[in-house]
Structure formats: C-alpha cells, structure tokens
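What follows is a set of structures for review.
Read-outs throughout are calculated quantities, based only on the coordinates presented, and are distinct from any laboratory measurement. All values reported here derive from a predicted model rather than from experimental measurement. Cβ atoms are built from the backbone, for glycine too; each structure is taken alone.
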Structure 1
Amino acid sequence: MKNEQNIQSTIDCLKCKKQADCCRFGAWIDLEEAKRILELGIKGDFFHLEIDKEFPSGYKVGTSYEDERCAFQDEDGLCRIHKIDYALKPVTCKEFPYENGKIAPIADVLCVVHKENIKKAKTGKKK
C-alpha cells in the first residue's frame, strides 16, 4: 500500500508521450454526463447502459463497444469532448488513472506513466 501511495503521488499526465493510450478502451461515465454531451451533438456514441449506484445518477454508460477505442477519440488521438469544453469531459476521464482516490485497477494496462513508475519502484530507481 505504501508503494502505491508513492506511485500515485508521482503520476504526471503531461509527461506521458502516449496520452491517447488511456482512451483505447473507453470509459464508464455517468448517464447525466452522457446526456449533456449528446445535447452538444459531439460525434460519438454511448453503449451498455447499466445500473450502478456508485455513479451520481445511479446509471453508467460506456464510451466504447467491448474492446474498441473510445467513441469520442479523434483520429489525432485527442478527445472530441475535451476539445469542445474540458468542463464537459466526464469525471472518470478527468480523474484517470485514479478511481475513488486510488490507482484504478486498469491503470496497470492503460497508463504509461503508472507502468513506468511501477517498473522504477521494482528496480529501486528514483526519478
């Protein structure tokens, strides 16, 4: 746990050379956020409406179909929502690689900076 806290405090997304990697499987977002995004007519789709009491509305939707990339990711790898208005970007996207204040379980797969920090921690190297 102590190592996880140290790793968590050193993640800096601006140092990531592959910032689109964390979007390659989409995200679960709150249904109300999805409605606001749809109202703007931003190109993209939502999938898999599910009940989930951990989300403010009690429902979540996915931004990708199965293992596809996020439906809101542009050809340049950037987020169409973010390009329009960062304030509309879903909370789960803004907070990644964190989830409920801790490193998200999928961060080991999707977050390049987190993977590098794990590797450094295992080898005992410092920044």
Structure 2
Amino acid sequence: MTDTLKLSLGEGRTQVRVLASFLNNDPVICFYNDSPHVGAVAVGEFDHKENRASVSVLTRLGHKDDAIAHEAAYLISKATKKPVCVVAGVHLDDITLPEIEAILVNARGLVAQIISRLAG
C-alpha cells in the first residue's frame, strides 16, 4: 500500500483535494481546498460481526464540513471493511448554493476514487 495518496477533482473555487496517508493499514484522509482547516473529523468503523459500518463525527462550531466527513467515512469504511479517519476542511467565502452542490459532487467523486484504489 502506498504511503500517501493525493487526488483532486473540480476546478476553481469548487475544486476539492484529498491527501490520504496510512497508520499501519488504516486510512487517514483529509479533504480540503485552498483554505485547508479542520472543520470536522469523522471516524468510520466496520463491524464484521454485524456486517455494517458506523460513524462518529465531531464538528467545529459554525462549520458544515461534517457533510463531507460523515459520508466519506461511512462509505470508505463500508467498502474497505476497515476503520478510517476523515478530516474535512473546505471553506469558501461568500459561498453560493451551486458551489456547495459542486463541492459535494467533487467530494463524492473523490470518495469513489479512494474506494476504487483501496478496496480494489
């Protein structure tokens, strides 16, 4: 397994980047843009006995990054059957609804790429 994985998707203000590293085999994945920060942290855990994933999330006051962190941690943990830590920090001043939607689409696309690389 590679030590780090760098990906990006989108253009301009709605581009989202990913930096993934590994603690032993457990992925630690950061979603960010030109204003990286810790907005939310999610830990996904896969229960092999029940064959399901669950997620715990911490969100900083006033941040909405939990939307990215929760979904990414859940989907990646479910697909890889491993614990995963996701840190999300995507910020745009004066963000519009279409920009929010584009960021979420780009983040989901990156999640799909990560799953393809880690679960494949």
- If mean projected area of the Cα convex hull in nm², for residues 58-97 alone is computed to be 3.6, which of 1, 2 is the source? 1
- Query: Here semi-axes √(5λ) of the Cα gyration tensor in Å has been calculated and equals 28, 16, 12, so which of 1, 2 was it run on?
  - Reply: 1
- -9000 is what came out when helix-only ellipticity at 222 nm (-39500 (n - 2.57) for each DSSP H run of 4 or more, over all residues; to 500) was calculated for one structure; which of 1, 2 is it? 1
- Message: Say we calculate distance in nm of label points 7 Å out along Cα→Cβ at positions 34 and 90 for every structure; which of 1, 2 gives the highest result?
- Response: 2
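Which of 1, 2 yields 22, 14, 8 for semi-axes √(5λ) of the Cα gyration tensor in Å, for residues 18-81 alone, as computed?
Going through each structure in turn, the value belongs to 2.
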